[in-house]
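**Student:** Take a look at the structures listed below.
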Structure 1
Amino acid sequence: MHKGNPVRPARILLAEDDGKIVGHHSLSFMLLKVGDQIVRACQPAGRMTHPEYRRQSIALSFQRRAFDETEREGVYVTIGFPNKAAHAVDSNTGYVFDVATTRAVFRPLNWGNAIRLRIGSRVLARFGAIVGSILYRVFYWAKAAPVVAGLTISRVSSFDERINEFWARVSSQYEIMVVRNKEYLNWRYAAASGIDYSIYIAEKGGEICGYLVLRCMQREHIRLGAICDILTQSPRISRCLISEAVQHCEREKADVVYGHMIADGTLIKSFRDSGFVPFLKSERFVVYSRSPHVSVEFLRDPGDWFVQIGDSYHV
């Protein structure tokens, strides 16, 4: 998770008692595009406290120390995707504010197993699968992917130099987002230790015009396909890449394909046109900032952000 970060090495804090590690707090660093400037930012990537040492403010002490240390080094912005317990700690600092919850979308490929994700009973799951399949066909049907003349989509093992030109071209479409240059994307996905991400590149005339990263994984009795990151220069290319991702997940025998994001309506519509359904489950997205160069009001506006599940370390 931490080795080889192109921005800077991770910061890892430990709590010890009598030679035993009882708490862990790590920060991973990134570059963040904020308006027309690039700032250094970080994200908590592993907050844990030994069960016997909880309710002793260890997590809160970690958080405050992390803020103090990173600020002294010129890192004023922290982003996070906290669970309920971590969110309570964040709230107690007095500096962290909620921006939004991510919008979740999913497309069932195997209704029986998809329903069993929520219903343990095989009989009820089978009945729910029949009902769900009928409702899906009535209200949420996938449109065919558009035909884009000259467009090719290929699976690659890593990002080449052309991704930097693509990033420079499309990043102006969004106000705030993690910098997705060659160094970061290859570290985050291509060189990830122990995790198999699939990378698809859309190109036309030798020029990159979009990419998508996904991961298939087993969770108990269900196989999930997670669309971690997608960035394109047009909705039509988004639709083509999403269609490619669905076909990949079908080949991998995934039961469900899903994604989480904070994005404009254009990308959400591309998912819906591809047969994805809005889902209630979502993740909190929070920000901490004491930056002298970025207004808090700007950071508080969810309409300014472009965030996807790959920006977290949950998948």
Structure 2
Amino acid sequence: MRTSTSTIITDLAATADAKRLCITCPDGSLHRKLGRLVSTGELVSPWRGMFAVTEQWNNLKPLEQYRRVVRTLSKRYPSWTFSLFTAAIMHGLEMSYRNLKPLHLAVGPDCRTKSTHKITRHVIGDEEFVLADGVRVTPLKRTALDCLIDLDFRRGLAIADSALRVGGMKRAELIAYIKSRTDVPGWESALDAAAWADPLAANGGESVARAVMIEQGFALPKLQVAIPNVIEGGEMYYADFLWELADGSRVAGELDGLEKYYDPTMTGGRSVARVMSDERRRESRLGAAGLKVVRFSFAEVEEVAKFSRLLSAYGIPRGPARRDGKLG
């Protein structure tokens, strides 16, 4: 690659990265050169006509990769309004990686363009749009409604929890909106998750864990409860889940995720060994405050029988099993 071309591409990459976009280039000759760099592995092309420096792209989390494609498409097609899971991601709602394909667009009843394996079009009619992360999307409540209709109870609860958290609204407000949209097919099913929504859930993993607890009939815990450090004092620990049992004892539930050991935004520059040491210290301080601590991973949560045995072993009360968030 000639030096002048390399400089141009470097500049394009820097500009795109600063704007959190993919590289695009209207110049035909340069566009072809970018294509050739994809074949050599120096660039990747996540979408037709979009490029990114391979190393930089691979360092991005999948959700940010997704957002960059959506932002770039929004610049290319400013009249597009994204909906469903795409809108949820742009709103900052909790979304599973399994829902990253395809993209979702809201279209009017007169749209004649068919859906493809990359883009699914949903007839929404005259629904208003809002800007989320600079992109036209369906409003938060409508986005949550559409997702709750499409998702199962566990993933739906993650959406409902985060909709309350992101939108700063009460559960009753979301339920009232859903009940007002009887014109949307499937609105009744959306109530299942909305009825259990809690903005205190810190992330989607905690929401799914709580959904399994609900399905299996376990007593619901309090969320993100502050526990004082009774040894050194001066700081508070927050339990993901907290059960207060009939005998007066308390059990803290802790959802373990690998991100806390490797994600720079969570480690604060600490080494893996230091993070693990801090976790052990934290657990000992919870114990000193009189709590038993039950730890579990997301993989264990998805092994429902094993997860249920674990909670039962710690004395968490259990009633009849439930189905789809309802007694069944």
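Readers should treat all values here as calculations from the given coordinates under stated rules, not as data from a laboratory. Model, not experiment: these values are computed from the prediction. Cβ atoms are built from the backbone, for glycine too; each structure is taken alone.
**Student:** For which of 1, 2 does relative contact order in percent (Cα under 8 Å, 6 or more apart), calculated from the coordinates, equal 24?
**Tutor:** Details: 1: 24; 2: 11.
Checking each candidate, the match is 1.
**Student:** Still on this structure, I have one more. Compare Rg/Rh (Cα atoms, Kirkwood Rh) across structures 1, 2 and report the one with the greatest value. Kindly include the intermediate steps, with their values, before the conclusion.
**Tutor:** Working: 1: 0.98; 2: 1.04.
Largest value of Rg/Rh (Cα atoms, Kirkwood Rh): 2.
**Student:** While we're here: Give the label, chosen from 1, 2, of the structure having the highest value of distance in nm of label points 7 Å out along Cα→Cβ at positions 108 and 300.
**Tutor:** The maximum falls on structure 2.
**Student:** Starting from the value 57, 42, 17: which structure in 1, 2 was Cα extents along the principal axes in Å, for residues 68-147 alone calculated from?
**Tutor:** 1
**Student:** I have -14000 for helix-only ellipticity at 222 nm (-39500 (n - 2.57) for each DSSP H run of 4 or more, over all residues; to 500), calculated from one of the structures 1, 2. Which structure is it? Don't skip to the end; give the middle numbers.
**Tutor:** Numbers: 1: -9000; 2: -14000.
Attributed to the structure labelled 2.
**Student:** Another question, if that's okay. Starting from the value 3.0: which structure in 1, 2 was distance in nm of label points 7 Å out along Cα→Cβ at positions 188 and 212 calculated from? Please list the in-between numbers first.
**Tutor:** Numbers: 1: 1.7; 2: 3.0.
Label of the source structure: 2.
**Student:** Assuming 4.1 is distance in nm of label points 7 Å out along Cα→Cβ at positions 84 and 252 as calculated from a single structure, say which of 1, 2 it is. Each step should come with its number before you reach the end.
**Tutor:** Values: 1: 2.9; 2: 4.1.
Source structure: 2.
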